[in-house]
Structure P
Amino acid sequence: MDLNGKKIAILATHGFEQSELEVPRDRLKKAGAAVEVVSLASGEIKGWEKKDWGRPVKVDKTLDQAAAADYDAVVLPGGQINPDLLRVEAKALKFIKDIFDAKKTVAAVCHGPWLLIETGIAKGRKMTSYKSIKTDVENAGARWQNAEVVVDQGVVTSRNPGDLEAFSAKIIEEVKQGRHTQRRAA
């Protein structure tokens, strides 16, 4: 178990892409990490599965209950709805930025990089994303790459559900090796 003693937040709300929350959550837990789903409100959040609503996922903590200092990484699932709702929530953006500023791993997949754009984290980084937001990523000052996973000093990004195995493996590697401690100031 590579990640014993590590704690990882998955920040999401209604409309997250089902597999983009569940696959990293399951892989991180299998690697030994304690994983908590953090959201805007308590209860459950409902996923989006391809073309319709998916399964609910239990929220472990609300943003009001979660402290960035308690986590070794944050994972930002995509889907179109989830990151669009989160990017207008000041508490969500502060949570992500606080984890980033503490030089911890920040990982976003699909439309999740919208949150990296909104927090200013994207500027000057190599990143990837879902192809439909490539222009958004570039306009935010990032250097977009068409690759299954891109890492730039603790910021891990992937394109779509087909990349989730590589995405999850890279998060595990980054958290395990503590590469985030080598990140230069942004």
Structure Q
Amino acid sequence: MPSIQGKRIAILATNGFEQSELEVPVKHLRAAGAEVHVVSLKSGEIRGWQGKDWGNAVPVDAVLSEVDASAYDALVLPGGQINPDLLRVEAEAISFIKSFWTAGKVIGAICHAPWLLVEAGIAEGRQMTSYGSIKTDLKNAGADWIDAEVVTDQGLVTSRKPEDLPAFCAKLVEEIAEGTHQRAAA
């Protein structure tokens, strides 16, 4: 595994994130040497979703209104149905995501989190994957949807579901280790 020692990663989430899609990347990125912050809309804790019910609470490290994308090297967006649906109507969250894209930084999105990339105007012209139920949403936004465990396009790393987490996390570390990417503004 490449080292990403000294890199700072933001994980943007709110209540209803898929439990494993936040916890596994946090563990993997920290094991690779990164400093990882869970960023959310409010301070305190956010609660995950696991199976058919609420999961565990996770402490929030930073409040979205108090952070700047320039302080981070990459962004991870966990899925679940609830979490990205709540975040995609928050202008501040969409602006935060766009800032990473325009700066050429790595963005990882899994499961339903690509909804946030659609809202941020990033999906158009990109090769991406997602949870199968939002495939049409991505295609309608102009993405080239591919059914694969991980798809990478100019530092944009997407995966379909929790079972894809090993490939998703490995590709995130690889892309973060490579650094920034030249790309057109969204």
Structure R
Amino acid sequence: MENEDEELFEHIYPNFFTATILNWLPLLKLDKYKQLIIDSLAFLVTQKRVKVYAFVIMPNHIHLMWKILAPYRLSNVKRDFFKFLSNKIKKDLKEFHPNVLPRFESTQSDRKYQFWQRNPLPIFLYSRKVLEQKLDYVHHNPVKGKWMLVGSLEQYKWSSFNFYEEETNDFEFLSHYMEQYE
């Protein structure tokens, strides 16, 4: 049923998507890996595969609000996104952090290393109210609970918060979610 929903709604509604590093390890604590994610999102937007409405990059996971653009499929975009990031991270770890790479060795026959937990599921955002709730959740992630990565939301560089609240566009690939309702 989930794949059927994905195929039916992926071009109609934006979706909320969370991807987590394997075993919740803080691999994304390094800014160079955060920048890889930013560059990957920018590439997907430039290639007209997705529209990105919001994001936050945390030390061990990312939250995205994006919409897949036809004729691309969500499953293919996710696969390409993770494959690209995994290859870049693996190359960097081999060269600069070889002692960390073994923590990501895989026991699966189809790969030597695994950086992301398998099968992250999208949540389709069927209404503006739900989309705005998720947007608020995404943007408040860096200052909630155990994280407290910064003192205020404006200070966290790796988020779309300032795009909406401060009307700055440090990330040229972002689209405003309201265009979905025009």
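Taking mean count of other Cβ atoms within 10 Å over residues 71-78 as the criterion, which structure among P, Q, R has the greatest value? Can you show the working numbers first?
Values: P: 27.4; Q: 24.1; R: 15.6.
Result for mean count of other Cβ atoms within 10 Å over residues 71-78 over P, Q, R: largest is P.
Ranked on mean count of other Cβ atoms within 10 Å over residues 103-110, which label among P, Q, R comes first with the largest value? Mind showing how you got there, number by number?
Values: P: 27.4; Q: 24.9; R: 10.5.
Going through P, Q, R one by one, mean count of other Cβ atoms within 10 Å over residues 103-110 is largest in P.
Any read-out appearing in this document is the output of simple, stated calculations on the displayed coordinates, not a laboratory observation. Model, not experiment: these values are computed from the prediction. Cβ atoms are built from the backbone, for glycine too; each structure is taken alone.
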